[in-house]
Each structure stands twice: as structure tokens, then as C-alpha cells.
Structure P
Amino acid sequence: MSRLTLAPGVRADLRNIWRHIAVANHNPAAADREIDRITDVFGVLARERFLGESREDLAPRVRCFVVGSYLVLYTPEQHGVRIIQVVHSARDIYTAFRRHRVK
């Protein structure tokens, strides 16, 4: 069985993404679709732990998977993945990355 865990702050990342799309762009339906796309990928990554690109430049074991304009940062675990952050690809990843989340 594939296991998926979310690091502290991932739910806040998703809320902020939703809020930005829904409020700033006046499009709650688009916000819902984007969050669904991102969270659907969480399950795929849990089943295929090494699907994303290695990002050892950020921290050991960190991997990255692109979903539209967003990067899902995660670490493979023994029976799945731990999602550590979701960040917009236009941001400076080195500044945005929260190192304290990586075990």
C-alpha cells in the first residue's frame, strides 16, 4: 500500500494557491480545478516514488514534480512519499524552499 503524508504547511500552500486563483483572478472554479490537479498528483507520486526529478541541490532526497505552474516538492519514503511543499514555478526555489521540513 502506498502511503502519502503531508508536511506541516502543505495545506497552507494549497489554501494560498486556491485563494490567489479564486480571489485575485475572480475564478473559484479554476481554483478548484487547479487544487484537484495538484492533489491528484500526490496519489500518483505515492505510487511512483521516483517519478519526479531529483533536487539534491535543495536538500538530500528531495524530488520535484511539475504540475502546471506549480512544483510539488517531496521525499520518497519507504512505502510512499512525504509532500513537503507546493510552490509556484515563477518563484525563486532556493528562497521559497523551506529546509526545516525535510527529515
Structure Q
Amino acid sequence: MQFIEPKNDRNYLWTSHSKRKLFQYGLGPGAVKRVMRYPDRKEEGIAEKTVAVMKDKSTKSANKELWVMYQIVKGKKRVISAWIYPGKTEPGAEIYVPDEVWEEIQKKF
């Protein structure tokens, strides 16, 4: 399977961190966009001015969730990060974000 690198367009901006995470988890940009459009749950992100959305991707043998964190910037959605969480989270529970994500959020775009 070939990795499709997401491209910035009129609706979405992709950080280098989010591109690396898509590659790491074997996700395509379409899957991330789908979670953003039709989330099972939407919460305030733990970073300033961010939104975290989740889609349940559990199977019979394993519970997992696909999470996406993004910001609205000048009418576009800037995808900050995407990850697969192995298990089930409770609504309102704190979401762990790696230090490298915090650094990237602080950069000016």
C-alpha cells in the first residue's frame, strides 16, 4: 500500500507533525477528513484554541478510536495531529499530547 501525502487546499492545512502521524498509523487524508466531518464525539482540545474529534474504530477483537486535533485558522481547518488510541476513552477525559505537538502548535504558520 502506498502512502498518500495530504496536500493543503482551500479547506485544510496539514502540519508536518500530522503528516508524520498519518504515515505512522497508516491513515489516509480521507479518513482524517471523515472524522472531522462526522465525529462520534467532539471535545475542546487540550491545546489552546483547538478541537479534538473522535471516531470509534473498534472491531470484535480490539477497541480503538481514531482521534484528530485541529484548529480553525482563517476559515480553514489546520490539522495538528491524528492518532489511533488503543482502547476506549471516557467523554471529557484528558487526552495525552506529546511534547513535539506542543512545540509545533507554538510555531507561527
Structure R
Amino acid sequence: MSIKEIGCCGAYCKTCIAFKEHTCKGCKIGYNNGSRDISKAKCVMKVCCVNRELQSCADCCEYATCEILNNFYSKNGYKYGKYKQAIDFIRKNGYDVFIEIADKWSNAYGKY
């Protein structure tokens, strides 16, 4: 089990082919050791999480009022609601319980 496989937004990256093949490093890998430069990141959510040293947005004390999150989760598309559901679940139940459930998924989101 690894929290690095959970995107800042709540996506479960472990199911992604690019992540499995190491062609995508996900949101967090490489910033803590300097092999990636956060100033070059395009995702404002990732920049915020990495700069604040958060595992995901679930750890943020500004979660409920965050403009970045509200804009992201209000986008059209089923997956955005599912990513919000994941972050809400993590906030309530913790990362270990989330990963135990998510390890059974075949997509970046699934049923609880």
C-alpha cells in the first residue's frame, strides 16, 4: 500500500497504465528528492499539495473553501465527482481503508 498512488485530487493512479509503466510519475513522485521541478508543473492542485507537503487534498485544512478544488470538482464529467467522493472518503476513513478498497478497482475511481 502506498499513498503515492493516490493523486492530489483523489484519483487512484495505481490503475493507470502509464503509471504502471512508469511513463507517468503521478502527482507526487520526484518532488521530494529534487528529480522533478515543481515550478514546471501545470496542475495548480499538484503545486499546492506539493508546496504544502500534503499527501492529497484530503489533508488540507482549507478543503471546504478551496477555490482550486471547487473549480476542479465542478467541471463537467463523471470522474470529477468520483475524485471528490474519494477525497471525502479519505477524510472520513483514512488512507489505509481507502487503499484497501481502491486496490480492487480497475479505474481511477470505483465503488465503496
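Consider the structures P, Q, R: one of them gives 25 for relative contact order in percent (Cα under 8 Å, 6 or more apart) as calculated from the coordinates. Say which. Clearly, the read-out refers to Q.
For distance in nm of label points 7 Å out along Cα→Cβ at positions 16 and 40, the highest value in the series P, Q, R is held by structure Q.
If Cα extents along the principal axes in Å is calculated from each of P, Q, R, which structure is the one that comes out at 41, 35, 25? So the calculation was done on Q.
Coordinate-derived values only; no laboratory data. Because the structure is predicted, anything quoted here is derived from the model rather than measured. Cβ atoms are built from the backbone, for glycine too; each structure is taken alone.
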